[in-house]
1. Comparing structures 1, 2 by distance in nm of label points 7 Å out along Cα→Cβ at positions 86 and 182, which one has the largest value?
2. Between 1, 2, which one scores greatest on distance in nm of label points 7 Å out along Cα→Cβ at positions 70 and 238?
Structure 1
């Protein structure tokens with residue numbers, strides 16, 4: 001599966017310019033927002049999307065829909081790659097109808113709501129991240145689209161309250177790991193080549209196939225992994241994804257804080 005196509009919307013410089021054009025929500029500031037079926041624009045934001053699907057998003061959606069990763073990606077995604085790092089990012093494929101509708105939306109709302117992508121959960125906030133001495137530095141941006149009437153009523157939220165309400169902690173933790181990996185690749189002089197990009201797709205976006213690869217290549221014989229973690233990796237998606245991040249980092253840089261090669 002090739003990951004070499006790029007999209008100007010994924011260009012980090014252009015993305016940052018777009019974010020810089022949006023109002024920021026500083027610490028302690030609030031915004032008023034509510035989205036319910038009673039809002040006149042309900043479902044309007046589920047059209048004509050340029051929506052990235054992170055590895056964590058795809059993991060949740062595959063599990064929700066009971067689909068193999070191959071079937072899900074073939075049906076719902078197109079792969080792009082970040083220009084600076086070359087790492088893959090799946091993009092949700094819209095329906096080929098006049099409105100370019102999200103494939104998961106119905107007149108009653110999102111039918112994968114409990115496992116919807118992180119970008120949908122965070123709306124109307126955008127979250128910019130970068131590595132800092134203290135870990136990950138966050139900046140919050142308010143996305144106010146002309147059609148959205150969610151700002152007309154509702155309660156006031158700080159970004160932290162909104163993200164807690166939308167249950168984004170696990171999404172952000174996993175996505176920050178991918179951001180960190182991309183920053184490391186860029187700092188090392190990236191982008192990665194197609195072979196490495198394909199490896200990242202396998203390890204991060206295709207956890208079912210990654211488990212087959214682990215077994216076939218006897219990866220646990222090559223690295224120090226406790227029996228407890230081995231069992232979790234082979235049965236728990238979150239554990240498998242964490243190991244995928246560790247394995248890609250180890251393969252790229254020869255070392256990983258969470259994963260050590262056996263002597």
Structure 2
């Protein structure tokens with residue numbers, strides 16, 4: 001049996017003191033001994049190589065904090081994170097940082113407004129020496145093709161793009177570093193329904209064509225059903241249920257999961273394969 005790409009064992013992330021702001025932001029998260037709150041509370045999960053895992057739960061459940069800990073943006077209080085069987089500490093080398101990339105909810109806040117989209121991608125390729133210098137321009141074109149954007153986007157600044165186009169540029173930027181693990185953190189929630197569907201189609205296609213391992217963090221159960229093999233349900237920093245997506249969504253064991261399903265919009269048919277800008 002091969003080693004899972006990502007292994008999380010007993011991970012805890014504790015924040016701040018017991019003040020009113022922490023209570024308001026983390027309402028429902030169990031208080032930690034000596035003050036503070038546990039945004040992530042003893043979570044263990046594995047992500048198989050080439051798989052797709054959906055992490056779902058209401059706001060404040062800890063799902064985004066968990067992924068930020070994987071990315072190295074939030075220091076764990078306890079527990080271990082392993083990539084390819086190797087523990088990930090607070091200091092990570094360039095290869096490790098490249099191996100795990102995230103697509104955030106609002107691409108408008110993560111794309112440099114002073115740069116063209118092509119120069120944003122080209123800078124990454126040069127700094128990390130992904131391709132020889134004389135191949136950078138061609139690789140930028142390849143990346144735009146990969147996320148189904150016209151080549152003219154290379155000379156365009158982000159503020160001139162639609163929300164869906166910005167998110168595609170953000171996906172291209174993550175893929176430029178040739179990651180083994182791609183984390184999509186509410187990657188479609190800021191988009192309208194039609195554009196959401198086109199981005200979902202793109203992520204599903206990229207998983208099939210590149211073999212990248214995917215973790216999708218979302219409150220959208222339809223997204224998880226369409227993209228993922230496994231669903232992990234979080235509440236108050238803990239995993240309350242996990243298993244194959246079809247089983248979790250059709251026959252959940254936990255009352256909390258049933259509440260999530262009941263509160264969600266009716267699960268519709270999966271988006272078609274037709275790309276919609």
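Read-outs: derived from the displayed coordinates by stated rules, not from any lab. It should be emphasised that the depicted structure is a prediction, and the values quoted were computed from it without experimental measurement. Cβ atoms are built from the backbone, for glycine too; each structure is taken alone.
1. Numbers: 1: 1.6; 2: 2.3.
Structure 2 comes out on top.
2. 1
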